Structures are given as C-alpha cells and as structure tokens.
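Peer 1: What follows is a group of structures, each given as structure tokens.
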Structure P
Amino acid sequence: MVAVLLSPFPRFGQPHSTVVEARDGTLLGARIAADGQWRFPENDTIPFKYEKALLLFEDRYFYLHPGINPVSIVRAMVSNMKAGEIVSGGSTITMQVARIARGNKPRTYSGKIIEMLSAVKLELFTSKKKILRLYAGNAPFGGNIVGIESAAWRYTGKPPADITWAEAAALAVLPNSPALVFPGKNQDVLKEKRDDLLRKLYEKKHFDSVTLVLALDEPLPGIPGPLPSSAQHLTDYFFKNNPGKTIRTTVDAGLQERAMEILHQHQEKLSGNFINNSACIIVKVESGEVIAYIGNGSITDDEENSSDVDIIQSRRSTGSILKPILFAAMQTSGDLLPDALLPDVPTRFPGFSPKNFDLSYSGGVPASQALSQSLNIPAVKMLQQYSPEKLLDLLRKTGFTTFTNPASHYGLSLILGGGETTLWELTGVYASMSRVLNNFSQTGKYFVNDYHPPVFTKNVTQNVVNAKDDDPPLSAPALWLTYEALQNVNRPEGEAGWQYFSSSGSFAWKTGTSFGFRDAWAVGTTPEYVIGVWAGNADGEGRPGLTGISAAAPILFDLMNIIPETGWFKEPSGELTMIEVCKQSGYRAGPDCPEKIMQAACVSGLRSEMCPWHRIIHLDRTGTRQVNAGCVPQSEIKNVPWFVLPPAMEYFYRQKHPEYKVLPPVQKGCTTQGTIPELEFIYPVQGVKIFIPRDQTGTLTKVIAEIAHRNPSKKVFWHLDNTYSATTRHIHQLEIMAEAGEHVLTVVDEDGNTISCTFTITGKVTK
C-alpha cells in the first residue's frame, strides 16, 4: 500500500484545442492545441456505442478490477516469455491511462510496475466514469489526433454521440494500433479487428443481426477530414481570448449555415465589382444573444482579399447609419416633431459642405421623410440644432465605445460618417433600442441594463427587473416613432430601389454609405430580431456602386426571410400624446396656421417650437397685391394667413410643390421692406470663421459666397467691406478673395432690399 501511495498520480497537463460549439452542441469550429495536437477538452460524457465497443475490446472487466487485472497480467507474461520480447502488456484501461499520462514511454518491466501502482492509486481516488473519460479524451488515434472527440470529427465528420456501431468499433481499436489508419496500408488488418469486435458486440446482444450486416458493409475510416468551419471568425475570437477551452455559444447552427450561404451568394455578385468582403450578425432582441455570426463572407481564402479579417469587430466609418438615433433623440427631448419641416437647401459650413446622395434639394422635407430617405442636409441641420456634444454623449450612453474623441473632432460630420464604429456595437445598440421599446410596452418601465452589447455565450446575466431607469437615453415613444418612419411599407419612393425587395414581415430598416463608397451598411429590426450587415473591402478601397441600398440591403432582406416571422412593435400609448400641428409645416400649430391636424408625438413634443412659417399677410381687396395701412385704407385690407418659407427654402420647395403659393407682389407705392426677407445668405453665415485651404497645386482656394432671392431674376449688387464687387442675376454666387481678418459682405437687390453678414478669414490669403 505504501508503494501505491508513493507512486505518481496520473495527471494530464497537455494543452487542449479551442472548441466552439453552437447552442445545441453542434461543432462550429476548432483550433489546434499549442503542441500541434488535435486534443479536444475532456467531455463530461462518453458516447454509449463507443463505451460498449471500448470495454469489450480493451477491458471487459473494467468495472470489476481495482486497476489491474491479474489474469491479464499473467497471460501477458506467458506470451512475452514465449516470444522472447514484449508482445503483450496485459494493460487495463486504467493502466493505459497511467501510461498515457507518463508520455507513452517505451514499454519496460519497470515502467509496467509503475503503471500498475499508478493505476491502483488512480482507482482509489477517482471514479470509474472519470477514468473512462480520461482515456477517451487522451488516447492516440493516429497522427496528431488525440481523444474520441477530435477522432470522431476527423474520421467520421460527426459528433461522437452520432457515430454508428461500425464507426464506434473502428475507433475503439485504433488506440491499440493507431498506425493502421492509412489509405491502402494495413486496411485489411484494421477491417479484421473492427469486424471481429462487431461480431462480439452482436453476440453480447448490443444490436440485432440486420445492424451487424449493415455495419460490416460500412467503409473504414480513411484520411482525416477537415473539421467544421461555419463560424471561422467567431472561432478565431475565442482562440484569442479563451484558448484551450470548449465554448458553448448562443449561435443557432442551422441559421448560421443558411446565413453563410446567403452571404456567399451575394459575395459572388459583389466580387464582380471588386467588392471582396462582407459580414453579418443576427441578434435576439430579448436576450441580446447572437444567433448568427459571419465575420467575413469572402469567397476566396487569401491575404489579398483580407478574408481573415473579422469585419464584425473592425472599426468602419458609419455613413448615415446613426441618423435614426439622432431622430429618436430629438423626439425624446421634444426638440422636433415627427413631421416638422426641415430645411433641405445647399448648405456650406467651414471646411464642410454636405450634399444629399442624389445631389438634389427639396427646399423643405418632413423630418420622418428626411429620415426614411436618408437626406444628409436635413440630418446636419438636425444635429446643428441638437448639438454634436449631446449626440456624442447619447451615443456613449446607448453602448458605443468607439467614439473616443471629443465632439470638436467630429463636428457636424458625425451624423454623416465622421466617426467610426463596429458592426458588433451598431447591431447591439439597435437591439438595445428594440429591447427598451419591448420592455416598456410590457411593463411601463425603463431598466438600466436594457442597453448592453450582444452576447454569444449563455453565462451572461440578463435583465434585472428591479433596476429601474428614471432617465432613459431614448424614450419608448421616440423609438416607436423612429421605427414607424423606418418601416419598409411606409417608405417613400424617393429611397431608390427599396420597393424591389420583399420580406415576409414588417421591419424597420436603415442603410448607410460612407464617404468615398468604402462602407455599405444595412440594419433591420423586428420586435424579436436585429440583423446587421456590412459590405465593402477590408482594406478600405472604395468602389463605385458600393452603397448601402445596392450592396448591403439585398443581403439584409434575404436574411430577414430566414428568421421567424414576427409582428410589429406595440405602440407605447401611455407615453404618446396627440398634438395639434400645422398641416403644412408639421410644427405645433400656431394661431396663424389655417389647417390643423392631430398627430401622435412624445409628450415632450408639447414644448416644441410653434410653426415659424405662417404669418398674416396684408392684401388688397382683390387679394393680388401686398399692401399696408400707409398706402391703403384699413377697411380695404384683407388679413390672410400665408405659408412663407425663407428665400432659400422657397426656391427649391416650390419646384417640387406646385401647390406652394408665392407671395403676391407689393402694390406700387407701398413698401413691406423689412417685414418678410427677400434675400437670404446661404454662405457665409453670420459670425462664421473661414480657413481657406490650399488645393493640390498649392494654390489658395477661394470663398464662394451665395444667396437665395425670392425672385432670382432680380439684379443683386455685392459689396465687400463697402466696396462694390459684382452684380449677379439668376445665379447669385460670388468668388471672394480677401485678406485675413474680419469682413462685412453686403448684398442689395434692385428694389433696395438689403442683407449683410460679418465673417472672419483666418490665415493670410495671397495671390
């Protein structure tokens, strides 16, 4: 007994492979162990068929002996003495575990004694089931394949639980002679051993005669096949962060395969335009669980196409994919009503001149339509009103961690792709927003942990019901209004191409395209699922036609068709209210608004701005001329409410809205100067500081000043610092060359209407 206690206890310190499984245990991928062996981490169970075959072949008295079998030892000694060499070891499974733990050293009598003592010690302190698991997990199966888990996958392409009796028998005899498994080498010997074991299993009544016949006809294991690789980049992630472990993820294996097929189909088309990469992720809203994760859909596995890059975790320019968050933020704060008319006119800021994607302008467009059509200029105007500082703070509160610079770094370009994020965080934030809306509709409460990143393992704490959030970043009604604007069935035809896609159910969706056609985004959400899609080149190369609507949206719609159909978000009626709004402007109705309608909005919208564009106009009794009390008797004046947009908005708005009524001309002898502006600066604006950069040749560029006039045919006279510069008509633009410092630009039309603005040029301008 002393010798037993002093003998070495079998221990296994070899590194393991990294194994990634789907939520049902299906193998998604694996990475080889650090020592170059395919050695999966020990499993808690042993496949039934393999256990029966193993015990019958190796150690039929396993559950009866104390670690050694004296009968087998004596039989082996007799055989060895007759042969004059060691031809049989008489080892039990427990002794083999001890020998494997010692590194499979050459067989000697002294080594055999050590193995016997270690086996007895192992039996004293370890259960039989544990010993079986140690053997099954560490037995050699030929080449660099170790353990039943990796052997089953490499030789049969199946999990151990699904192997046939023939496969179980073949795998049971392999550790006895792993060198047998080579095509064309000793296959007869292997087949003989396998078939003999199958017959013994039949004699023990483990299966019937039909099964025996079929098993004997099964082919032998051949060349080890590749392991499944349906989640390559997810496997790489865990190999980097949790090496040597088996990770049970939340991924749905079937959905993962279907999503990969869809991505590859689209990637083939995209590759024709030298768009080499794409990615997608599908998340369950309630839990945040990732059910599909394809980090790169590249159809070629090479460095040139960057197929190894996990796009889901890579930072990319956001394009306009953040616009819904800004819209929801302004609904939450009460700064904007859903259909409030926003300016959509040519706009210039210092160093920044946003343009709509189609280079057209509407003059004015309802906020919800501006969102669904993804118009850039209204979005910038919204951010200007809301402020980049507030939006940046909100983005961080909702779950974005990639916006690490101060607001001054991004400026107004933040809403058009001036910042970067990952598909992981983007999809997570949209899932969080949908979660907030769902939970509020069910409980009438906000919870602090509704905003959290996606999760891909089961051991993550979910919602804490008693953790109420009294100051949510985004309100449920604001989110509902946002999703209503983004619902595909309500999309205006101005979002070119959306109508060519179809889906089995309703969902809110948004696309985005970064500057230079480098990133194409698409995100869609239902009450239960969120799908995020990206397409482009991992190296950042832009391509013509690489847009969210043409490259990413088709993938999104096909993915939407493979998830279970759901209904639509429940309206958070308790937090919505009906507000009287002006029919024409979408603002809160003022006293001068002639047509008023009721519209659902956030309660905070009650403090939003009243309609700024309806005013009382004084007309003569015919209604065709503007007058005032100074030139027409009060009794002959008609006071009429009139929808009057600023000159710049009016110029473009009336082109797309023929029903828009321009102001009647002023009656001769009357003046209305100063009451309604006839001119408006587009650029520069009052107080702006302008830095004039150099072009590619090193030449300093010029400042382009521009105004809008209600009657473009009027002559306009430009004066810089009280010095006449030029006269324009129809197109009112002027190139300005000026020294550094403060300047005053004055514009006068032929009727005497005047506007001025003061601006500052920083840096010296020389010819």
Structure Q
Amino acid sequence: MKRILSALAAALCIVLTAKANDTDVLDNSDAHIHGHVIDRNSGEHLPYIVVMLKGTTIGVTTENTGHYMIRNVPEGTFTVEVSAIGYKTVSREINIRKGRSYEVNFVLEEDHVQIDGVIVSATRSETTRRMSPTLVNVVGMDVYNKTSSTTVAQGLAFQPGVRVENNCQNCGFQQVRINGLDGQYTQILIDSRPIFSALAGVYGIEQLPANMVDRVEVMRGGGSALFGSSAIAGTINIITKEPVRNSSSISHTTVSIDGTSAFHNTTDINASIVSEDNKLGLAVFGQNTSKDAWDANGDGFTELSKISGQTLGFRGYVKTGLYSKITAEYHHLQEFRRGGDNLDLPPHEAMIAEQTKHGINTGGLKYEQFSKNQKHRFNAFASLQHIDRESYYGAGMDPNAYGKTLDLTWVAGAQYVFKADKCLFMPADLTVGLEYNEDYLRDNMWGYGRTTDQTVRIASAYAQNEWKTEKWGILIGGRLDKHNLIKSVIFSPRANLRYNPTENINFRASYSYGFRAPQAFDEDLHIDNVGGTVSMIVLADDLTVEKSQSVSVSADLYHSWGDWQGNLLVEGFYTDLDDVFALNELGFNDEGILIKERGNESGARVFGGNLEGKIAWRDLLQVQAGVTLQKSEYKEARAWGEDVEATTKMFRTPGVHGYVTASYNPVKQLALSLTGTYTGSMLVEHHAGMIERNMTVQTPDFIDMGFKAAYDFRLYKSFSLQLNAGVQNMLNSFQDDFDTGADRDSGYMYGPTLPRTFFLGIRLTY
C-alpha cells in the first residue's frame, strides 16, 4: 500500500508542476465560436454533439436545439472538430482574434460503418479506425442495446473471431475466446491499464456491468509489444463512460428462463453532470443484479448458478488548463454466487457446492498534458485493484473446502508522444513509456493444506515509431519486460504496415511476438469439481515461458452509394506457439484430491480467417454479420487423461463460428432488432464420474437467435420513456446431454450460455 500511495503522490506532483506551467487559461478574451450542427439527410438539428478545439481541453456539446457556443476562446489558430457516434467526424480550422465572434456551422453525414471511429488500443494513443496501423473492432453501446446485454461479456459475442461460452455448471464461469485460443491468452484492460489480475480473470469480465462502458475495443492477434504478458490471442480494452453533458437514466430488465420460475433481474442507473464552463465533469453508474439458479434436467443440481451482485462507480475529470486534464475512475463490486445442490444449506452440507463472495475495488488516476503546438503529449497514470474473496469448492459434504483469497494489483507509469513533421522519410509519432506492475496474492485453503503466497513484479519499457500519412502507415516497436519469476528480460517486437490507396480502402499487415509467464496462481488454478471429485492444479518444476509469433493480413473496404453505406472486412491470421501450457492428470494425493499438472507441450498453431460485412440504409436499416473459419491444433498429438485417444486438436475450438445483428427503425420511436450467433461442432472433454471413463465428445452445432422490440415515448422536453421486450435463444438451441447427480462433470458444458429466455424492460432517460 505504501508503494501505491507513493505512486499516487508522484502523479500528483507531476500534475501540480504541470498545472503551474500551464498558463494559458480561458480568460475574458471576448472571442466566441457559435453555430449549429445539422443532419445532412434530414436537415434536422442534432442535439448533444461534441464540439471540441482539437489538441486542447476546450469543448462543449450542442444543446437540445442543435446549437452551441464556446465562450472566451484564447487567441490563436485552432481546429474545431465535431464528432458523434453514427456520424463522420468533421473538422474546420479557424483563426481566433480577441473581441470577435465567429459563426461556424456543421453538416454531419451518417457513418454507420464506423470508418472514423476513435480507438486507442492500436497505438496507446487516440487515432481513427481508418488510420490505425492494426485492425481494431469496436463494440459500442448500440450492440449492447440491440442484444439486451447487461454485462460486458455478453456483447462481445457479436464480433468476428470472438466467442463467449459458459464453462461451469456450478460457478457460472464465462470465457471469452479470440481466434481459436482460450481466455487465458487474452489480455483484459480497463481504460488501457492492465489491472485485471490472474484472480480477477476467472469471473471478471462477466462481472462488469455494460452500463459503465462507453465502448469495448477488441484487437485480435498479439499485443504483448504494447500491453505485456497474455496478450497473445488478443486484447479487450474496456473504455468507461466519460461525462459529456447533464443527463440521467434508470432502467430495469426482467428475464424469465424458458418460461419457468427462474428469473434474472437487473437494474441500472446512470447520471452525469458537467459544469457550465465544461471544466468539471462527473459520471456515476450503478447496477444491481439478481439471478435465480436454474436446473435444466431436474436432477437437483444447477446448470446456471445463483448470482446476486451490486456495482457502483464513477468517472470524473478536472480540466486544469487549456492543455491539461486529470481523470479519475473508481468502481466497487460486491458479488455472491452459488452453484451445485441444496443451495439453501451451508455449502458443506451439499453434495456439490461452488460458492464465492467477492468484494472488488478498482480505481485509477490519469494526468494528460498537451503542448500548445500539439507536438508533445504526456500522460502519467496509476491504477489499482483489490479483491477480497471467500470461497468454497467442495464435494461430498467436505468441511475442509473453505478458502480465502486476497489480491492487490497496482500499476503505475508514464508515456510520452512526440509528433515529428518529418522523421527520415515522412511524418511520424514517436511513443515511449515506462510501466511498473505488481500483483500480491495470498490464497488459503486450510483444510487442503494449501497456501499460496505470491508476489509478481513486472518492470516494463516500450517504444514505437509510427510513420504515417493519409496513404501509408509503418509502425515498428517493441517492449521489454522484466518479470521477477523469470531470469531473463523478455523482448516483444511488433511491426505493422498500413496502405490506404484511397480513403475507403485499407490494407494492413502485422507481425507480433507474445508470451505468457508461468506463475503459481493463474486463471484456472482454483479448486473445481470433476465427477464429484475435488481437483487441484499444480505447476511443473520445469515450467517455462510460453511464446508466440503472430502474423495477420487484412483488407478493410468501405463504399457509399446514395443513402447506402457498406463495409467488407477480410482478415487472415496465423499464430505459432512454443512451449504451450497444457494439463495432465497425475492421479490422487493422500487426501483423495485429483492432481492435474500444468507443464509445457512442444507447441501449437492456430490459423484461419475472419469475414465481416456491414450494410446500412440511412438510420433505418443496419445489418452486420461475420464468420470465422479456423483450425487450432497441437504440433504433436496429446492425451488429456486416461482412457482417451491422443489428438492434435485443441478443445472448444469450432472450425466455424459467426454472428449476425440486424436492426430496423420503421419510425423514429420504434427499433426492431434481430441478432444471433452460430457455433460449429467442436471437441470437448468429458471427465469420468457419472460416466465410467473419460471421453472426448464431438458436440453438435448451435444457432442462438434473439429478437427485441423497443419503443420510445417522449414525455416532456428532454424526458423519454422506453419500453422493450423480446426473446433470447428463441429456437431453444441448448445442450441436452448434461451429466446428472452428485458424480457429474460440472465442466461438461458447451453451447449457448442461456436457454430460451423472455425479457421485459423499461428505461427512463433525461
């Protein structure tokens, strides 16, 4: 904790020093910029559109009449930039003189294919998707609304190369898989900071409420050169909501599981307030969730665990000058989940019980400083996450299966970006940064005689240079990581090439090196139940770093014809892994616990392609679909347990999977949505217990389709009420061969995360 306080104190000193040097402040220049923003097609004035002076902290949003005014603008030449979700960004240069008023009007063109959407994950600095050196997909709130998703994990399924599945009947653990690799190969960030510890990775992304999110950026392929360990399959960057105007909303959704008495209830609140001069802003969010357990086959054991949780948090900013800003984010999560049988009894009186109580506190502080000529950008940051978990993982009324885990993760660092007018042969952005990450974990399971006391320290430095013009982009960079559990320094290089022959054609090629570091506590190093038997994972003595090399090529094509817009994305990827982590059963110890050892296998390869298409007709009709063809295999055949045939195929990696989303707005107030995912056949493990011996199962394929209708009523001025209803997994395409009884394999679960469900929702917005 002392180190955390020291890091925060250092960040505060930087802020105060920079504040003293940031002498340009809004004064009584009596120079004003005013005007309106209208829609090109409809001619209607657009409310709540962001109008900024690029490279400064000066900005406002248009009023509900579509007009804006920026008062007392300092003298100088500025670029006025107007942006909004669903519209192309427009900018205009203007020379400001004291005592003068300038009328600057804007006409925005619809952009439903997100060619100019802002992203940060590609370079750790803001850029547009079109100019990004690597391919980044954005999951916006429109996707979460169409699919009635209440958690971050649920909305991620509607992206190419991404699958979400439930992997445990007892604990309800959801896993996000990218490009054919397990969730452990994906790095999860909050506001670009790697504060998701190994412990948080078990349930974390499913615990985060969707209403705290502005957008989620998904970068497929290796990202270790930017973000460090475990960014092999991809990176998920959760960007939290920032206040832009005074607003508030409250909503509630009730879900009925297959028309039974099992209900899921979720209540969301959001509010934001911005000062009149736009120097202060605060956005708060909260969610209360209550999910009943559900038993699919009537054997008295859950297929969906009981969950109750509350989340409350905020994000706020203070603009300390024209070119400086402080941002703070914090949220608290309290969650209880229980699965197995006899849920009303203490867990040690059940035949199978997996129970956790989480108390999680996460927060961060960031300072940003821009130079007046926009050539220099600096930021310093500190983030932390504290987890207090009480758990029970046991079978057969075992009184020894209680545990307690404490985890404290913090990261601090600084980054500097220099924009050069010319570096050798073209303009370039040089980015350098330092980062220090520490994770302290203490895990006690006293009855099993297991105590893990672990501290992971990683000191990192990274640098990259991006040469870029409208047509070309060349990025070369690398990262150095010194891990206290690894003797040598790890170097992770990356290289990216972008070619835009026209504004609407983007070609990209990339190479990256990645790694996963061995540690004594990892995502799956928790006690679980297999066939009614408690199992525990240990690490092999000679376990070494898992390494990867990834390449990808893509073509991202855009076209407009009349009122229609379209986008076609074609991507090929290949990842080669060495010293792959794999589990093997060693047998039972003296306490009757099944021991699984994680060791290194020779290697593996994952390759395939993603195809995604979008088409939009004004704001009336939008259709988006994607399909992934992939193959994931070990270089040498391996057997995952006794009595099973060795195979080179990786488990839970279907050769084909995809998604579709479609929305239709026949009138402005009514929105109709049809969404779905497809999961092809795949291999899964089925452990002995209810069945006599271990089996490898080839699953059927699944189609999970959903429908939603929403209607908005304008109540009074800025007040509106939305009523919505729909059905998820309307075809009830759900697994039908679950194990039964106390000896079941709780991990034998595949396919859609929910059976057929019906939902009703209401939202009040100001």
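Peer 1: Of the structures labelled P, Q, which one yields 26.5 when mean count of other Cβ atoms within 10 Å over residues 145-152 is computed from its coordinates? Kindly include the intermediate steps, with their values, before the conclusion.
Peer 2: Working: P: 26.5; Q: 22.8.
Going label by label, the one that fits is P.
Peer 1: Identify the structure, out of P, Q, from whose coordinates semi-axes √(5λ) of the Cα gyration tensor in Å was calculated to give 77, 26, 21.
Peer 2: Working: P: 77, 26, 21; Q: 43, 30, 26.
The read-out was computed on structure P.
Peer 1: Give the label, chosen from P, Q, of the structure having the highest value of distance in nm of label points 7 Å out along Cα→Cβ at positions 217 and 625. Please report the intermediate quantities before stating the final value.
Peer 2: Working: P: 10.6; Q: 3.0.
Looking at the calculated values, the largest one is P.
Peer 1: While we're on this one: One of P, Q was used to compute helix-only ellipticity at 222 nm (-39500 (n - 2.57) for each DSSP H run of 4 or more, over all residues; to 500), and the result was -1500. Which label is that?
Peer 2: The structure behind it is Q.
Peer 1: OK, next. When FRET efficiency 1/(1 + (r/R0)^6) of positions 457 and 577 (r between Cβ atoms, R0 = 25 Å, to 0.05) is computed for each of P, Q, which one produces 0.05? Before the final figure, lay out each step's value.
Peer 2: Working: P: 0.05; Q: 0.50.
The read-out comes from structure P.
None of the figures in this text is laboratory data; all of them are computed from the coordinates on show. Model, not experiment: these values are computed from the prediction. Cβ atoms are built from the backbone, for glycine too; each structure is taken alone.
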